[in-house]
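Given below, in the form of structure tokens, are the structures.
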Structure 1
Amino acid sequence: MNTFTQVILYTDDNGRSQFREEPIALSEGTSTVQLSALQASDGFQVRQSPVGFASNFHCTDITQFVFILSGEMEISLQDGRSRTFKPGQHFLSADHLPKDAVFDPSVHGHRSRQIGSNPLITLFVRSSL
């Protein structure tokens, strides 16, 4: 059985955002068209971010898949690591503020920014996870 690698942005046990990769089994379909199991969603939004867009550190309020439709998006973590996502790539944004924590921008969350010369267009699909 083949798998698809999914990037997940999550909160670790210390309240810090991290990246991890997990396989998604392509267990349905046929030998020529392999599919994952159907996953429920709660709607979607399209966002356009202009050239030069950059956010402050923040946590994800709602678990959602972020698909890059055009432009490039860089996600940076508190420890200085970052990943760049290009058109056709996606990640699951699930780095929530730990229960009973007060948001501290020097500890919690991630920041995102548009990079390159093209506006960033993303598709946010809310997950039912």
Structure 2
Amino acid sequence: MRDFRVEGRYLHRLGDILGLVLCGTLANCDDFTEIADYGSDNLGFLQTEPGFSFPSGIPSEDTLDRVLRYLSSEPLEESFKDCLQDITLQGKHLRIDGKELRATVPSGRKHALVQMGNLWVDEVG
């Protein structure tokens, strides 16, 4: 995925930010504040297990919000499709849940900028 930000004008790598948001979301964090707290509490794990670097520490909730607000969803969607290409769900039981991140609702709008869907397949885990 190509970074849309200006080279040399940011402290945090895009891969680290996306990885932190993914891990925080999987850990049931509901907003960017909880994701930033999760990152601070689990920095050692995030650096050793998934291999993120975080050379400038964990990004703030404002940084997470700003990056995800301006991030184009099409490349993420294509990457996600590539990862799931070989998984078939035919004949399996699916559990689907959706939510909106509260901290991303623009003033005057009804819905959040960040909307997530969760899918659980028992047979796949």
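Laboratory data are not the source of any read-out in this text; all were calculated from the coordinates shown. Small disclaimer: the values here were computed from a predicted structure and weren't measured. Cβ atoms are built from the backbone, for glycine too; each structure is taken alone.
Data table
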quantity	calculated
Of the structures 1, 2, the one that 2.0 was derived from, the read-out being distance in nm of label points 7 Å out along Cα→Cβ at positions 31 and 111	2
Identity of the structure behind 35 (criterion: relative contact order in percent (Cα under 8 Å, 6 or more apart), calculated), options 1, 2	1
Structure responsible for 2.0, with distance in nm of label points 7 Å out along Cα→Cβ at positions 55 and 71 calculated and labels 1, 2 on offer	2
Computed 1.5 for distance in nm of label points 7 Å out along Cα→Cβ at positions 7 and 39 - originating structure among 1, 2	1
Answer label among 1, 2 for the case where helix-only ellipticity at 222 nm (-39500 (n - 2.57) for each DSSP H run of 4 or more, over all residues; to 500), calculated from the coordinates, equals -12000	2
